[in-house]
Structure 1
């Protein structure tokens, strides 16, 4: 991700990583860091962050519609019911990252998700139910993981989730607003406080 700041239409700065494409700008301005307790949305980001492993986020953003189509709009109940034929269909779908381990982990993670009484509450428990308000002066200060993300990763792995390492968990926390990691010069930082 680039580190140069970009400017929004009102003249306010954005986080430097959002400068790569119009999709990045829209994602940054409208989604990233917005707190959500919606189970389906949290499951979507669990899938997408896992799919990103080893790839760029721009690749995943470009394929997001493909993921929604391939994985039943991220309905965990429907994804958990996927058969070997569904996995084969996904592996032939150019609209997603066709990696067998990532596709099968999505199905397995949907099954693990359904075992949880309240998946959203579990994820939010790692930040005591409230957004952690960070105050990073620059992107260089933003960590790639934290003790809370490491604890989330360990807990999810214990519950048979896959592709949930600490960095992936921290990316999920950032995307879904469990932490506010917009840099302090970014106009979204103050808006999400």
Structure 2
């Protein structure tokens, strides 16, 4: 419970009415988040009055969480601002700037400010930062390494996959791969969780 006085809000215990100046450790009801209490005794004492309203609000909060839009790994395309597809084929990771753009923007032709199609070299540039795509495996690996240093989850995961398979110029090292998978997972990169599970299921680590 709180009392609002124009410019500021003062929280008080819903049971005894003590304010923050008297009890600096007021705790919110964990179910509804609408009221606060000094301690557990006050919460228990106030329960008969609060129970019906608490259950109603807790149900509303549950429904909000249950029916909210499913999260996308990357959110919106930074160019067209449309929601990125869940399928991997629907988006492209750019090792130059670390952006993930939709495949539509990735394949769209590039035009100058006069509406003229630009030359082929610039057509191979990143649709977001305009840096030309890497021409060699070594150049790609250098870019990915820089992105790893910037704590870019997808770059970390990608190099982890290279270590796992022993491809793209990286020697096979399952221990190193798993370390990178865990690092990407700590940054909430969802594909990393699948790879970690697969690593343990196959018994290769």
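Values in this text are rule-based calculations from the coordinates and carry no lab data. Note that the structure is predicted; figures quoted are calculated from it, not measured. Cβ atoms are built from the backbone, for glycine too; each structure is taken alone.
When percent of Cα pairs over 31 Å apart is worked out for each of 1, 2, structure 2 gives the greatest result. With relative contact order in percent (Cα under 8 Å, 6 or more apart) computed per structure, which member of 1, 2 shows the largest figure? Biggest value here belongs to 1.
If we compute mean projected area of the Cα convex hull in nm², for residues 65-144 alone for structures 1, 2, which one ends up with the highest value? It would help to have the intermediate numbers written out before the result.
Values: 1: 7.4; 2: 6.7.
Of structures 1, 2, the maximum of mean projected area of the Cα convex hull in nm², for residues 65-144 alone occurs in 1.
For FRET efficiency 1/(1 + (r/R0)^6) of positions 41 and 161 (r between Cβ atoms, R0 = 41 Å, to 0.05), which of 1, 2 scores largest? Max of FRET efficiency 1/(1 + (r/R0)^6) of positions 41 and 161 (r between Cβ atoms, R0 = 41 Å, to 0.05): 1.
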